[in-house]
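Take a look at the structures listed below.
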Structure 1
Amino acid sequence: MIDQYQAFTQSPIGKFVVKNLGLPSPVVLDRFEQGQPVIRGAVLVGAASEGVLSSAIANVLSTIHADSYAGNNTDIQQAAAQVGLNLRAFNSGDKESRFKAVIFDASGIQNSEQLNELHKFFNPIARQIEGSGRVVVVATTPESAKTVKQAIAQRALEGFVKSVGKEFKKGITAQLVYVDDGAANNLESTLRFLLSPRSAYVSGQVIRISKAEVVKVDWNKPLAGKTALVTGASRGIGEAIAHILARDGAHVICLDVPQQQADLDRVAADISGSALGLDITAADAGEKIKAAAQKNGGLDIVVHNAGITRDKTLANMKPELWDLVININLSAAERINDYLLENDGLNANGRIVCVSSISGIAGNLGQTNYAASKAGVIGLVKFTAPILKNGITINAVAPGFIETQMTAAIPFAIREAGRRMNSMNQGGLPVDVAETIAWFASSASTGLNGNVVRVCGQSLLGA
């Protein structure tokens, strides 16, 4: 659905009205196009003294051939030299330079007094970040800090990053990446995603990376040779997920209820995938999914996207509406996971990605059933992650206001509020959810397990 207000603000008269009345001005976000580099523009790198992650950051920047700059920081310069990265000098007094991305290694911050390193680095260059730019702070997981003071300082970074995401405007995103001890080599897939236009509608997020096997992939086709299953794939977000996973090289099994068979066949044909008409609430759903995947070498990726809403206030909700939503949105995913994990239905280094919602984080009027189901999805991720074996991981995305047929049916005033109540002042697109899922689905994302990342433009709901 076209955002008419955004289109108006891009016109000459619209720009005049917005400027003079102080109205929200949603910029057109950069989004990924096939064949483009990870980042188009200069990258500025900074670090607190004694940072331990600068080498890993420099290695990724070298791999993606980023046009990289740094101030007079010996630690960064040495780290870059070790991996062959040519860091050009940057004088913070140079007000003419512009940066598409800014990365700061905050792992060296040991106490609250040293948080002034953030101000020293960001204050002079805050206005020099380009539209649709990226701010990424990389830090030490507070739980693995060596002292209480260090843990406190590292936790304080969350407030800083989320505030930056709300302040910088112009479609600029801000993220915090916590890295466990020994997990620095697992950074690459996450930095590639966060620096690129693939993360256009992801902002204000905290991502945790744990130590895991390092898996190399062809970044042009990171899912080559993989078989993925996407539930609810006949339209909307599910269709977008199927397209993006296929673009990245996967054979996609598109699943939806038999009533959607015509649309399902269309999507599968468009991406040279296969269609599976199946009710995920059926007792034998897991068994049939495993059988379908065996024709293509077994299952590597499962995306639990299928879901419904049946909105009523709790006082007016019939029990069958409650049961229907819980069963489809949550219980079916539980049963399918149980079957696949107990019956070798997922290949080694497999990926499970679940679709939650900001309703599951913040709640919503008239959605007690839906919010409970989506909060349960987060529980499914959090409590399954620690018990997985064989390199299998589970993560979730939590979309906010995404432009779909479902949101197009929302009354005008509520729809406009949903669009504007975020740092981007606009709704996201199905492709934004799909790109985030593809990042989790990558074989290189071994260090991502148990994360819930909102795709909501940093919505004010549940912030």
Structure 2
Amino acid sequence: MKSTVERLSPTRVKLNVEVPFDELKPNFDRAYRKLAQQVRIPGFRPGKAPARILEARLGRAVVLDEVVNEAVPAKYSEAVQAEDVRPLGRPEIDVTEIKDGEQLAFTAEVDVRPSIELPDASAISVEVDDVEVTDDEVTEQLDGLRARFGTLTGVERPAAKDDFVVVDLSASVDGKPVEEAATTGLSYQIGSGGLIEGIDEALTGLSEGESKSFTTKLVAGEHADSEAEVTVAVTAVKERELPDADDEFAQLASEFDTLDELTADLRDRIGKAKRMQQAAQARDKTLEALLEGTEVPLPESVLEAELEVRRHDAVHPFDHDEEKFAQWLSEQGRTREEFDEESRKDAERSVKTQLVLDAIADAEEVGVTDMELTQQIVSQAQRFGISPEEFLQRTQQAGQLGAVYADVRRGKALATVVRQATVTDPSGGEVDLTEFLGEADADEADEVTEEATDQAESDQTETEEAEQRPAAAKA
């Protein structure tokens, strides 16, 4: 086989491939066996008809079509490897010559990874927020823990924010009752949200035995998005009494013997959470600086595929009804043109991020261990609320396991850049992120890897998928 590469642009090449017929003998053998199983020829058992009989019965052109459709994808992959081409997306293949008995020739145009000149990571400098834990934050956490052990007590006064009320609800649209919106004995905490718009305002100030009507928009059921007249009747008002914050409570609510030990632990937990936020901020700002300092020509087919995914995801909740989607945009104060412009900017940034992080991963020779891949699968399964086994099965069926691998690899690549960058706090002191990034060449902690993965998670166009073979080629 002979192949050459013609560069059409920084992101697209054209492969010219010539295959002597001698190399196609295995393809012809398989084609004859396949065709022999598909046709019945008198005097021969299924699958046993010789090649010359098959050609006489079906014609040489049928055999050649079968050979070409099988051989071209395989020879394309061979040419990609031989010419060290890194394709993105499926190629556009054109069979240019079938000289029977002599040569098969075809061309393949495909987008490729562009050559990227990466900036010096050690020259990147970013500033992150200070980590400071206040007494008010510790108190808030302690009060939240006390609330979990609180008790509800009935009170004879008007309901106020944070009170628990037991209510009966009814609703009507155009004077007709809405049965699915009616309920009795519902417990609800004022200010918690989650019911219907306007309920908190209606309940505030009502005492047991009182009711109030208000107009709101229903959010579910047959009358979703319809204006409804809702009546709420209060049958009980309760307030939550919190246990005293003392050593006895500390022993009840935790493994600690004293309140001081409990509050010290809460302070440590808040501090760690803030340090994690600080690490995430360092990651985000480093990535932004990295992208700003890197020129990347974007492969058009990859960008268009990413845009198509975003358009599909946007209209999917509206059953792909463009008019409903346009109406929703209008309610949000946006136009379709503005949405399309925002989508293109987001898609460009997403594709650029993938390509830059892949280039860094190549330059730093970043690999992914089986353990890291397993951890990512477990993490993603938890996010979707399914078992790791089910997530893995779905991922494999969708051909997305390579995408999961690529996400982890990009997260590790970004962590290497953050380690090399200078990260300081507002006072100019250097921030030590070793707790979350690890030492050089060490495994990145889950927090940073997962958050870096989230940057590319919306990217349904995974560049690793691009190296798949084309399904078939037409002569």
Structure 3
Amino acid sequence: MTEDKTDTYLRYADRVWNGAETLLAHLRGDFTGPELVRVGERAGFFPAFANVAVFDTGDGVVLVDSGDFRTVEMLPAAVRGFSQAPVRTIVYTHGHVDHVFGVTPFDAEADACGTDRPEVIAHEAVAARFDRYRATPGYNAWINRRQFGVPWLEWPVDYRYPDTTYDDRLTVRRGELTFELTHARGETDDHTYVWIPDLRILCTGDLFIWNSPNAGNPQKVQRYPEEWARALRAMQELGAEVLLPGHGVPITGADRVRQALGDTAELLETLCCQTRELMNAGLRLDDVIHRVRVPEELLARPYLHPAYDEPEFVVRNLWRLWGGWYDQNPANLKPAPEAAVAAEFAAAAGGAAVLADRAAKLLAAGELRLAAHLAEAAALAAPGDRAVARVRAEVYGRRARTEPSTMARGVFAWAAAESAAVAEGTDVETELTRTEDGRRRAAGDIAVGVVDDGR
């Protein structure tokens, strides 16, 4: 970016910090283009849904992350506008697909010039992640179709594997700059944060995402909230003056950086502490979920809004991490098929229609969680009943409209579309695009409140 554009962006970032603006403009790409935001003489920032940090070392360029498929054509031009030196090194902060799909043009450029391709460096677990993705493309496609409301999404199977991996820590010297890589389990098991002491710049990857930490995500693999909090505390002690996150806007000023990292750590720490205490007291998962509370002053921070993941989901992930999958309800240890249970409930109530009618009354009374249980049972007991399907669609449609997080909205919106398709004799894709929100999501505009992800 020109100096004026850089100033414009950094002023916008300041307003986001103060809560005067949201991340929407950043996430939808208003500032994404053929110029970088300059963060000092040697550092640049490519603001996009998934950010890229760029460093001119005096002996080649180093990238921290490489963005996703939507910015793969724009990134090289932006880097070239910042420095004409070749890209020698690319560090993956983790293996999520929105951070690793921008390497191809730099490889192609090196091949065309007959020079060495950039060295890709990552934690050793990244390769195992790519192997898992290649083995489960169908599953990953389905969970992300539901989460983001994009029924035609296909999961990639080709990845640029790292050339160099490390275990715990790795120091890389390139030109006049030192890059200190540290492994930390958090949102993923393969995460790296990068500290550039010469510039006092910290690249956090998705360990800081301008949202309540993505440590729960109900459709994705295990997260590690306690270790994540420890990593945030360690980063807090570095004394960084600039924080370049994997998602969202930069944070400038040592006091602000320290506060943001500390608040995020505190949120995770209180979830871990409360969950552990309740588990030690012998409570069931259901009790734990509904008793843990997060201080409202933390959730009110502009960088901790639960717009993507939610603390309730983090509690479930902690239970899975520390206690396994059994929720302490004996009926759930070896359950009957859900449809059979639902049929028994319907028979006891006097039919699926009775359950659906009660669900509608609960919905009208604002009891959305209870309404969902009854509507689900009714639909399982009478899957082809259009009247029952309409009630289920109404219940989950209402839930989707009232939920704060992308994850909950996605699951509920998909469920509503499933039942609407039964009621109207159409299909999920058609029903997903009937509403304004559905049309936005189906068009791929999933930036609002979205910061990842993991898959």
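Every read-out reported here was derived from the displayed coordinates using simple, explicitly stated rules and does not represent laboratory data. A quick note: this is a predicted structure, and the numbers were derived from the prediction, not measured.
When log10 I(q)/I(0) by the Debye sum over Cα atoms at q = 0.11, 0.16, 0.18 Å⁻¹, for residues 75-186 alone is computed for each of 1, 2, 3, the one that comes out at -0.74, -1.05, -1.14 is 2. Among the shown structures 1, 2, 3, from which was the value 1.33 of Cα Rg over 2.2 N^0.38 Å, for residues 251-338 alone calculated? Considering all the candidates, the number was obtained from 3. If semi-axes √(5λ) of the Cα gyration tensor in Å, for residues 115-386 alone is calculated from each of 1, 2, 3, which structure is the one that comes out at 42, 23, 17? It must be structure 3, since only it matches.
Here Rg and Dmax of the Cα atoms in Å, for residues 267-314 alone was derived from just one of the structures 1, 2, 3, and that gives 11.4, 35; the source is 3.
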